[in-house]
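So, here come the structures, one by one.
Derivation of every value follows stated rules applied to the coordinates shown; laboratory data play no part. Model, not experiment: these values are computed from the prediction. Cβ atoms are built from the backbone, for glycine too; each structure is taken alone.
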Structure 1
């Protein structure tokens, strides 16, 4: 009965998510840098991305930076995801404990594509040139526990998008808090991610030859002009999450979690997840993403993890309705 009462707040969070409705006009495709929303770390993804109130590993810099100070040891982490269309998403992080001064972190997130032929309508087989595209986000983070229950943190990020000779840059910030409730094993967390400037593509590919007045004979018909591209906002997102240790013993641990998401480029939704840990060594995870969202690609996800002598390996499997399955792997070292 006691455990049932403690799970009620998580159920309330899901009810709020289902009743939130949302804007009848879709905002999908109205922001840039979608790689900032893919989700990093097999542990979090395996739990359905319900990680805001947990965030106790190096991926906290992505989900809720306040969780950095929950780590008990320094950590190096690297994860790789084989994304759709042969794209590769990689995340690397370093977390350093500084005692009573707090915890510092450095993270790098990158998305890259394979080289492709430059094609035109007239020459669909290619011009003999190749191009690629890549996205990058580099962040520095800090978190500190102020009381035995309250932790806060923040990150500053440099974001770059590049395709052939064009690129766009932006600066953004993340903020997060974690609070342990008086109820044993219950935590809540909130985070705001990607609050920053807009992205605008610039480069030599925007320089074109223009005839200022095609009706006039004898004028210069190749005046160099610069096309002005539109500015695009970053995918700003607000997350509220709750987590509860349903079972916490020396041999078995079961944690359940739920997140509520309010993005600026999509409908509101909720994620749920569960993690079972045996002897603090073997972990099994499962979750479901994008509940209450219409026409969502994401759904069921699962994962497994193993840690021994300070070295951990994790794997997650996620389903996309029309785009296939997504696999993610990670290695982390505690020292």
Structure 2
């Protein structure tokens, strides 16, 4: 049986490093891949087709790659149509048709956890087996990595806002991914474990998802790919503007998630994460209620601005229409064949 190994987790959590490592073990990453760029010069190891499929779909319904709304996954799954499901199944079936029994196909996509039930159905329909590898990285490192990658040159106020929003979204991604992947072979790999001793981390993860990593003796292609120099973000809250209540919730979420590294289905850890998810959802609802007046005011101001801009454009259009009618009238011939 072919195994489809989905590599997912919060954005900037090391999913590219994990997928690149798996590719160097000899596992297959569907081609073509997303091209490297200045944010990830070593490569994404992400199938381009899958990336575009998720991006165009989820961007269209405003589900962000890293999204703090507890119901973001529900929004995404509610938008699944038979046509969209068939599109994904057809792509995967064609991809798997080129593989042999026992092959491992690595699909890295940080948006996949929002629609993981869809992947479960589609993989089952192809006759393959689904497994997951979720990368774990401390929220402060994720926030700092996202800040350097996406917020360079932005205002201090915006960066402070995004720090809180990104910590919240990090926690939400842990809750959603952990719950969605229950019931299939899975592994949780801390980013620091991967870059600190990739052999130990990968050996454990491969055993948990039921794949053979092959000969890992040195020298190995992964040795030059995964190094401790990849991690340039500190594991400390100093310098970040995040409310204490969210810091506390994030730290407890981190501790519960780490318990899944050795035992991916640890009952105490999954129960703790269920409780933390409920606690987070209540915190989100409370926060949304507090800012509802400001949000409403912002929306009203935005509407007024857009209406004003639309009025200006309509005035310009009316002016152009008048000019066009005048030009057409000037060219209209008289009954004796001469222009007026």
Structure 3
């Protein structure tokens, strides 16, 4: 059998073992999920386009018509192939993604988990491409296609990212590919009425993160929330303080439009407007608190994942019996 097959089997075994060790109570579920055994093949359009000759472009267009906009004629695509920036992009992508085996395996495991919790789920075609570092659209997901922009995962210190804010660059790493894909699926499966209050936002993102707990349990908690380990530890150590701040400042039911930027949206730090706290805190602490609330809700109630994803903010919050961990826990 080919070497790639053996490598994928070994990597699959390592993922299963890591999940079983870290979550013994869920090991039976994980064993059932491993039996689903999806066979995902990543289509390396970025490689095909970079390596194809000019006279081979028509055949490539037939195989991937959706990758070639009708707005542009053949001369545009030829010029793109010969563009020095495009060629440099591919050179750098090829260094990081010389093969896609480890990432492909993580995507396969993600698909297995999605099939387990959503039996009707049909995997899309997973296709890689370059996007001139469009980091705002790292993953484009439709019902039939998942487009992965490989040039947005070259490493947080890559020279291409020098003009990008540091807190954004931190997650432009190949380890985050499957996390970002899972985020897109969480957005598809979560149904929640218009988010008006800070609590609405908190619960919405808590649902996203709990979704990741079940769909990509082989990733660390820090990776699931896109924190460093230090940032996650800070959030855990200060969980009680964060919650008290939200309650005492009467922020939970506030509709102040500035609150998402302070505590929900990507940012270098959360904005308590307290000098001794802000500079040390990670951003998106509202998401972190929502994660803990949804976890508490799922522990306290016999609720299926699908039902939790469509539950109202009030249902989740009122029945979570959430109590923040103490500072020494």
From 1, 2, 3, which structure was P(r) over Cα pairs in 10 Å bins from 0, in percent = 5, 23, 30, 24, 13, 4, 0 calculated on? 3
Where does the value 117 come from, among 1, 2, 3, when volume of the Cα convex hull per residue in Å³, for residues 130-201 alone is the thing being computed? 3
Answer label among 1, 2, 3 for the case where helix-only ellipticity at 222 nm (-39500 (n - 2.57) for each DSSP H run of 4 or more, over all residues; to 500), calculated from the coordinates, equals -16000: 3
Match the computed value 5.3 of distance in nm of label points 7 Å out along Cα→Cβ at positions 34 and 82 to one of the structures 1, 2, 3, and report its label. 3
